[in-house]
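Bear in mind these aren't lab numbers, they're just calculated from the coordinates by the rules spelled out. Predicted, not measured: the structure shown is a model, and the values here were computed from it. Cβ atoms are built from the backbone, for glycine too; each structure is taken alone.
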Structure P
Amino acid sequence: MDKFFANLWLVLAIGFGVTLVLMALPEFTNAPGAQNGLATAAFQWLHVFFGVLWIGLLYYFNFVQVPAMPGIAAEHKPGVTKHIAPRALFYFRWAALLTVITGAILAHLYGELEEALSLQESHRLIGIGMWLALIMAANVWFIIWPNQKKVLGLVEADDAAKARAGKAALIASRTNLLLSVPMLLAMTTFR
């Protein structure tokens, strides 16, 4: 049993397997989320899965890692900056991208992508949520990640450049934290 739970990918694979079993149940086809077809239900589930991973890591960085760093002894900081942060940022940026992609596919499957992105009155709330998510994902890929690579020493940068990069990454991350609150409201109250 210990070997099973020590293997992240095996645990995740079993979780996906149980999900497929649930999707095969007759009750699933009658569930509100599945009434628009199996593909729509699958993309809705994937969108939520990747969204939870993305926003969960955003909240981890803002509520846990960043506030804890000043209190960590200098000799222990490399444990975070060399091992934990790069791995967390890997999942963070890819979860952001996959959340956006699955959300766009989902909106397309509902036949509402154009209406939402153009903020038509009947789709304004979900459209605002989508635009906020796009801004947030752009922050992840084009501001946070490039600057974090400098801060973490993954690319060459002197101390002054690292300090500037840290400030830019923090501002973008806190902007995403701010935007996540209304974005979550828009995403969860649409349907």
Structure Q
Amino acid sequence: MIAEVEAAAKEGDSLGGVIEVLGYGVPVGLGSHVHWDRKIDAALAQAVMSIQAVKGVELGDGFEVAGRRGSAAHDAIEWDVEAGDYRRATTHAGGTEGGMTTGELLVVRAAMKPLATLNRPTLRTVDTASKEATVSFKERTDVTAVPAMGVVAETMVALVLAHEAQRKFGGDSVAEMVRNATAARAALGER
């Protein structure tokens, strides 16, 4: 990655890329399977898509599973004898199903386009005064904003999860919300 960034910098170009945010220990049942505006996958996609220059979001293997047959696209359910619990064998759906979290690993990816500002004038444009074709002027720019976008995406995912946890477990204080979440986990026999 470093070599690619250095090469693009030398050429006065910019780079995009893909980041991945992983959520461990996400409670079962955040989101809604009936309300279109409360589905966890939709909320995550909206939050991450709101980041400047993000042009694609997927949960799990989102884009890849679109080209698979159903028999190879879904997360099989298995019984974990040691844990005495149900588990998903894979994360094709990214830890969500039917608009809600499954309690498995949450996987959110975002694709960011390369920055439009370049250190060499090559991008075609139009002169607004003369209306004639020209190229953009040289502008100081970073080569990529992908590492920074990763930090922002992690924060956006955390905000969505916190909002949905607060909605599900409620309470007037953090202590009450933690108590409610602990009770919900115990009722489910969750790990």
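Here is how the numbers come out for the structure above:
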read-out	value
Which of P, Q leads on distance in nm of label points 7 Å out along Cα→Cβ at positions 24 and 176, largest value	P
Source structure (of P, Q) for Cα Rg over 2.2 N^0.38 Å, for residues 56-95 alone, computed value 1.16	P
Label whose coordinates, when Rg and Dmax of the Cα atoms in Å is calculated, return 19.2, 61 (choices P, Q)	P
Origin of the value 2.6, where distance in nm of label points 7 Å out along Cα→Cβ at positions 112 and 144 was derived from one of P, Q	P
Label whose coordinates, when FRET efficiency 1/(1 + (r/R0)^6) of positions 16 and 80 (r between Cβ atoms, R0 = 35 Å, to 0.05) is calculated, return 0.35 (choices P, Q)	Q
Parent structure of the calculated result 0.70, given that FRET efficiency 1/(1 + (r/R0)^6) of positions 8 and 72 (r between Cβ atoms, R0 = 41 Å, to 0.05) is the read-out and P, Q the choices	Q
Origin of the derived value 29 (relative contact order in percent (Cα under 8 Å, 6 or more apart); candidates P, Q)	Q
Rg and Dmax of the Cα atoms in Å, for residues 120-167 alone derived as 16.0, 51 - corresponding label from P, Q	P
Source structure (of P, Q) for helix-only ellipticity at 222 nm (-39500 (n - 2.57) for each DSSP H run of 4 or more, over all residues; to 500), computed value -10000	Q
Among P, Q, which structure scores highest (criterion: distance in nm of label points 7 Å out along Cα→Cβ at positions 104 and 128)	Q
